[in-house]
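There are structures below to look over.
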Structure 1
Amino acid sequence: MERLQKILSQAGIASRRASEQLMLEGRVQVNGATIRELGSKADPARDDIRVDGRRVKVVEQHRYVLLNKPRGYVTTRSDPQRRQTVIDLLRGVREYVYPVGRLDYESEGLLLLTNDGDLAARLTHPSHGVARVYEARVLGVPDEHDLQRLSRGVVVEGRRTEPADVRLLPPRRGADEATLVVTIREGRNRQVRKMCDAIGHPVAHLRRVAIGPIRDSRLKLGAWRELRADEIAALRKAVQRESTPPRVRH
């Protein structure tokens, strides 16, 4: 017997958090009964588990897709506002895959999609501290004090961000904008944009260039490919380490 949200996640229906929301909305049934209790368990081999009336099948083959997301796409499987989603770019992928983490509508760059619920949960859980690297073109040129503030952490919506690795690429002489390379290990909503807002240098363009050990500067915007076996192994290794201990602030 396993928790329902874990079964749904492993079946590639949705992440564990999203699966919990499906349950709370009354969209999950086990043997004909609607299940809303998050602690509920089931046996995927014996029980009739359904989401929106469709039978949940155990995933036989996992897919791991790397997409170079363009601007103007929502990082979700469907959108109430009928905007284009990243799924619209995955022509040829028949399996039910879903995005691992977020990449906002205006941003572009690398995005993982999979039906491996266990790996997805580990990659998105903050305790594993998997690094995401962004190139942020910002208005104005941040000085050393600004960079130190970002590195130490800034207050965003009442809560300080975790320390980040921040590097300023050499700006052109007389330039009125600059590019920062920002590495974060937490996944708060629109985090890099809000961090840059906090130091008075709003983001004009944001691109994610790495997810943990995964990089691909050759993947064209809007294109996707399968992860190689060595890349999947590297991702698994990245999330197998012990949970990140709480940081001590001085």
Structure 2
Amino acid sequence: MIKLKNETEIALLREGGRRLASVLGQVAKAVKPGLTSRELDALASKLISDLGDKPSFLRYQPAGASAPYPASLCVSINEEVVHGVPSDRQLEVGDVVSLDLGLNHGGLFTDLAVTVLVIGENVRSQTSNISDVVKLKLINATKEALAAGIKSARPGNTLGDIGAAIEAVAKRNGLGVVRDLGGHGVGKKVHEEPVIANYGKKGTGLKLKAGMVLALEPMFTLGADEVNFMPDGYTVTTADGSLAAHFEHTIVITERGAEILTKE
């Protein structure tokens, strides 16, 4: 059952989303060659703790998982689509890195994800490597798709409208859409109804109402849409080994349209 949020809850989510955006922004800026994903996780944990809040993902055990998630941050590198578990793996120049973080502020939850390209200090102002151009196209198109999905999220529209808007960006750019994963409701729990596909047909599916709080999260690949679920129980990779990108915002549906909660 989908639970609409009231004004008091939305205000709390808005503050939590602002804090989350600040934390993940700082983590994203810290990304550099040689840093480990475990170090990024430690930074995210410290920044959240300094705010007096709690990470949503740490020790969270979603349905079907055999064990709780062991970290605060999901760090997914290159062919890893989502839910990468932090480790001692060092980031390298040219890596495509998805950072996915959730925050519990006052007992309510928000989610946010960004994807960044690891660039060496000497070329931070430009990317002339043709491979980097392709990677940036993937990253920018996935970010564009999130914006398109948010624009479609307004009262009277449907989940199909959101999925169709996201999918259209992938098709226009010749990218694969991960179909086995998608967005979700959020707020009182880390995951709530409904499930939000990143593909669909306009005018179909659940009708959107003011008060719905949703996490939209397109996931695109440079190859096919099939994915594999790794033995660690969390990491999801592209089946063909192609690169993937992932962006996410938590939004609330208002009478005027969608408001992004996870922004500073």
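Read the figures in this text as sums done on the coordinates, not as results from a lab. Quick caveat, the model's predicted, so the values are computed rather than measured. Cβ atoms are built from the backbone, for glycine too; each structure is taken alone.
For mean count of other Cβ atoms within 10 Å over residues 166-173, the calculated result is 19.0, so let me know which of 1, 2 that is. Only one of 1, 2 returns 19.0 for mean count of other Cβ atoms within 10 Å over residues 166-173, namely 2.
To test your reading of the models, identify which of 1, 2 gives 24 for relative contact order in percent (Cα under 8 Å, 6 or more apart) when calculated.
Working: 1: 20; 2: 24.
Computed on structure 2.
For mean count of other Cβ atoms within 10 Å over residues 70-77, which structure out of 1, 2 has the highest calculated value? Present the calculation step by step, with values, prior to reporting the outcome.
Numbers: 1: 17.0; 2: 23.9.
The maximum falls on structure 2.
Taking Rg/Rh (Cα atoms, Kirkwood Rh) as the criterion, the top-ranked structure out of 1, 2 is 1, with the highest value.
Among the shown structures 1, 2, from which was the value -10000 of helix-only ellipticity at 222 nm (-39500 (n - 2.57) for each DSSP H run of 4 or more, over all residues; to 500) calculated? Answer by label: 2. To which of 1, 2 does the computed value 2.8 (distance in nm of label points 7 Å out along Cα→Cβ at positions 6 and 78) belong? Among 1, 2, the structure yielding 2.8 for distance in nm of label points 7 Å out along Cα→Cβ at positions 6 and 78 is 1.
Identify which of structures 1, 2 gives the largest calculated value of mean count of other Cβ atoms within 10 Å over residues 174-181.
Details: 1: 14.5; 2: 18.4.
That would be structure 2.
Work out mean count of other Cβ atoms within 10 Å over residues 158-165 for each of structures 1, 2, then name the structure with the largest result. Of structures 1, 2, the maximum of mean count of other Cβ atoms within 10 Å over residues 158-165 occurs in 2.
Computed over structures 1, 2, distance in nm of label points 7 Å out along Cα→Cβ at positions 22 and 54 reaches its largest value in 2.
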